[in-house]
Structure I
Amino acid sequence: MNNKTRSLVQRMTLTPYSIWAALFIVVPLIFVAYYAFTDSAFRFTFENVSRFFTATSQIDDGETVREVHTYLVIFWRSLKLAVISTFICLVMGYPLAYIMARAKSRTQNILLTLIMIPMWMNFLIRTYAWMTILQDTGILNGFLSALHLGRIHIIGTESAVVIGMVYDYFPYMVLPIYSVMAKLDVKLLEAASDLGCPGISVLRRVIWPLSLPGVLSGVTMVLIPSISTFYISQKLGNGKFFLIGDAIEGQYVANNLHFAAAIAFILMVILLVCMGLMQKLTNRRIIVA
């Protein structure tokens, strides 16, 4: 098979995916952008985008009444909780992925199955399960009371939302890192040890740089759904605070489709910029290492 024929076969193979991507990724994004920059009469406007940055509301903290930028505060809260959840997933998932990659084949299959089992259940059921565990009269407080350790209030707090995010998105951090680490050549680690590189240095100078593509994929797959989630915050947060996903859903329910699209469009642009910067820093880190 010559190069021209091989190239033609490759293009034909990619055709179904290209059509699928155009219909279900590109076209919806075009509609989101179109609604974001038009008003209810579908006339071009920047009002929806500017509203995201200029809309304000008053907050009474008991002593003073202060005015804050409504959606910027919501976005900051969403970003904060998403970053915390992503960091926790990375700290717990990275060593687990390494252990899995270095384990025997049978052990790897068992650990993979244990990680995948929660994903077989419906997302709503998993969230309701955590409501049962974390509520004031739930399983956790019942266990603490049995040990005479007192009760703790978690449900309806940011901590409960973070717990829900970590539980639901943890597999998306582990699996990409594991897939990269499983392909690492063990001879590289042995060579580093033979050359006098201690364990920590092997991790820092060999394993970590080579696993960065998996880390970047895991961070992206956890950060994006975490920052745009709304159901977890509604159920585990008891609706006491809004995240950016709640804001989009609220505008959609209120039939403010153009402003909902504007919020989604701004969030998409911010995430794309962050992903681009992360990719650039990751590539630079690999080259330096």
Structure II
Amino acid sequence: MIRLGKHNIMEVVREVDFGMYLDAGEVGEVLIPRKYIPEGTKVGDSLRVFLHLDSEERLVATTEEPKVEVNEFAYLEVKWVNEYGAFLDWGLTKDLFCPFKEQKMRMVQGRKYLIFCYIDPVTYRIVASAKVDKFLSDEMPPYSSGEEVDILIHQKSDLGMKAIVDGKYRGLIFDNEIFQPLHTGDKLKAYVKQVRPDGKIDLKLQRYFGKKRITTFSDQLLQYLKACKDGFCPLHDKSDAEDIYSTFGVSKKTFKRGVGDLYKHQFITLLPDGIQLTPKGAAEGAED
């Protein structure tokens, strides 16, 4: 079964001058224009393609990579606006349409907005909506305290930052749980603090190792060291603040606090020319 607005694996059944036709089962055949066909592709090969509608509303395949698929949220830029709505850059030649009725406020060219991508049940077109709340689930989230989740930052509220959890649920990070700059569209890991009776999720940007707390940046620094050759980073508390920011995107104060956290947990040793991952630090998280 093929899926509009999603990636599909499809077999090449025949070739023509302007492209190739792919087997779409009961639908018949779908064209992939020649400019999107990988070099060396022949009849009988299988291609991973994204299915959408062209400017004449015909089903068509592409190997272009969209920034969002159907039933997903994304933070996209408006490329142009006309009398019907806004057109968003979603990575394909044909832009993603967001009609005025699906805009919380009139979209402006060049600005970015959080949207939900879906198939309009009336026109069968792939469209976007900036009224994202109505697409979030009202089901009770199935999480336990401390569980790691993927979040997409939604918007600022009086209590903190709203977030979309695992592309489905409503979450909130309270101001006192925020230790780094957060902006609409940011994607990051978070941890469930609790699931409230109304189904909303309280989140935290901290990770706990046993009973000891380690800040999110400390976790980031630990993962960075694990990825470095020999577990060594040439930055330390005497390093220039600009060098620290260009490497990690955090202030020197945040960096020093993260180094201190890792040092207290014996995950690193401090050297005159940098910081070194310890065997204990390298093993941390393996059983987490």
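Taken together, the values in this text are just the output of simple stated rules run on the coordinates, not laboratory data. Fair warning: this is a prediction, and the values are worked out from it, not measured in the lab. Cβ atoms are built from the backbone, for glycine too; each structure is taken alone.
Among the shown structures I, II, from which was the value 0.50 of FRET efficiency 1/(1 + (r/R0)^6) of positions 110 and 166 (r between Cβ atoms, R0 = 30 Å, to 0.05) calculated? Before the final figure, lay out each step's value.
On the way: I: 0.85; II: 0.50.
This figure was derived from II.
Who wins on mean count of other Cβ atoms within 10 Å over residues 126-133 among I, II, i.e. which is largest?
When mean count of other Cβ atoms within 10 Å over residues 126-133 is calculated for I, II, structure II comes out on top.
Matching task: -4000 is the computed value of helix-only ellipticity at 222 nm (-39500 (n - 2.57) for each DSSP H run of 4 or more, over all residues; to 500). Pick the structure from I, II.
Label of the originating structure: II.
With log10 I(q)/I(0) by the Debye sum over Cα atoms at q = 0.08, 0.14, 0.16, 0.17 Å⁻¹ coming out at -0.50, -1.07, -1.15, -1.21, pick the structure among I, II it was computed from.
Comparing all candidates, it corresponds to II.
Going by relative contact order in percent (Cα under 8 Å, 6 or more apart), which of structures I, II comes out largest?
I
Comparing structures I, II by distance in nm of label points 7 Å out along Cα→Cβ at positions 70 and 182, which one has the largest value?
I
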